[in-house]
1. Using the calculated result 2.9 for distance in nm of label points 7 Å out along Cα→Cβ at positions 120 and 192, pick out the matching structure from P, Q.
2. The value 18.2 for mean count of other Cβ atoms within 10 Å over residues 40-47 was derived from one model only; which of P, Q is it?
3. Given structures P, Q, which gives the highest value for FRET efficiency 1/(1 + (r/R0)^6) of positions 16 and 176 (r between Cβ atoms, R0 = 30 Å, to 0.05)?
4. When Rg/Rh (Cα atoms, Kirkwood Rh), for residues 112-263 alone is computed for each of P, Q, which one produces 0.97?
5. Matching task: 20.5 is the computed value of mean count of other Cβ atoms within 10 Å over residues 104-111. Pick the structure from P, Q.
Structure P
Amino acid sequence: MNLYIIGNGFDLDLGLQTSYNSFIQSEDFKKLLAKSSSNNLASHINNYFKRQKDQWCDLEITLGSYVNEFCNVHPDVLKSQFAELKSELKNYLKKQSANLSFENQVNSRSFKLLNIIFEGILNQTETTVLNFNYTDTVKLGLHYINNGQVLEMGTLKYINPHGTLSTDIALGVNDDFLRDGGRAYSYLRKAYSYNYNLNHWTKTYQRANKIFIFGHSLSIVDSDILHPMFEYYLEDRSIGRTITILDTKDSNDRINDKISELTSGKIASFKLDNEILINPF
């Protein structure tokens, strides 16, 4: 089975302005900053952004830090601020998605991966796409390659753990990001969202023998999903797996650091039975 794990770098490679940086500097986010007297969460995110790198994981980390550092914020007040943040994020991403044009991206690495996915489906290869993005660019891209025809879903399955723009988005933090259980702020937990759906994820990754990871930072905010997979691949030697990771061209050391974290420092053992290909195209 082929497993494709898609992160924000996939959308960026298709020309969409979906970076954390772009959202923070957008008119949609500035609407929240204009309400700084009533939305301190937006101000906190803006200040955090000035000190950090441009990654979506920083937004999720900031949500947890805001509660942990300013635990005197009333849960109902923060819930309202959080709802405003989600609303403006959805508005922004919908505008960006409307600008998607595959005609201008046929030479991109994302489009090449779409063709690989498409060829596998044509060959009746069981295929799962784990899409961490809120956008439907993979589905739309396959539709485009198939000359506008909807693909038969027999061998193709989508998993959208963070929801989609067409339904609702699951924005928030992992369970361990909130100190002392954070019960009063449970709405910040991604797993509490109705749209947080992993659709038998464990059985899926256990059966995969070819794994492609494109544009995902392998960050701690998704460790609840990725750590069990890497730990399983570390221990399971029943099949040889090939893991292809596509990221920025200078990311080799950072990727190896992330694999080491996800395998509890046992990267050498991990590579004994798993072939790792970093940026082969």
Structure Q
Amino acid sequence: MQRRQQSDLAQAGTAPPVPRANILGVGISALTMQRALEVIDSWIAQRQRQYVCVATVHSVMEAQQDPEFRAILNRSGLTTPDGMPLVWLSRYLGFRWVERVYGPDLLLAVAEFGVPRGYRHFFYGGAPGVAERLAERLQFRFPGIVIVGTYSPPFRPLTPEEDAFVVELINRSQPDIIWVGLGCPKQERWMAAYRERLKAPVLIGVGAAFDFHAGFKRQAPRWMQRHGLEWLFRLMQEPGRLWRRYLVYNPWFVLLVALQLAGVRRYPALSLRDLPEQSDQL
């Protein structure tokens, strides 16, 4: 299938910017899944270089301790509400149309949306064999999907030679979208660091979506996802790895949000895209 040369969105001009809800100084994109697809399509058609973060409570709490990471989230093309608490808070803050744009669902939605448009996909991340298995499953589920490559990096920093190889491998494959499955905050840092070196228009970090759709890990039932209980399901699946993320960060998040909503702790809107050395608070 030939790649579509220009989308309807591109013909109409650049998609307008997506507003953001200020949650503890992190700008969460106020959008729906359909709007996310439209924005990504516009970037691909116009060959804009952007990256997409899918944000959870964990992401927001990591940003409280690391101003550089907060800046990465706020400089993204989109930082979607992956977790239901961020959806509920966005709606409370006035963005009533917001829907959950969950990383695993975004991957499937973009894959399906991109088939008639000829999107070219590259999968970077996961343990050995995960990205390849994911590619096989997506090709079965979405006949006609164009997957131009996969790469599973080692669980250590790349050597200069490996680094140069990865950049050359990806650029030579000419993807439209690079899916990054390294987990938070590693994948967000990777996207920000490599954004200008990679020619693909869009990088999207989707974390555990690789393992979920490759069949290596189970997703929470939909009813748990809808009620914001996915964290409990994942904690039961991997208590040794995730206990700190959920049993420490979740209560801390609730406290900080309460302070923000009460006006005790303030995060000025102007700080959302500020450099990391600038203060978050009034």
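1. Q
2. Source structure: P.
3. Q
4. Going through each structure in turn, the value belongs to P.
5. Label of the source structure: Q.
We did not get these values from a lab; they are worked out from the coordinates using the rules stated. Model, not experiment: these values are computed from the prediction. Cβ atoms are built from the backbone, for glycine too; each structure is taken alone.
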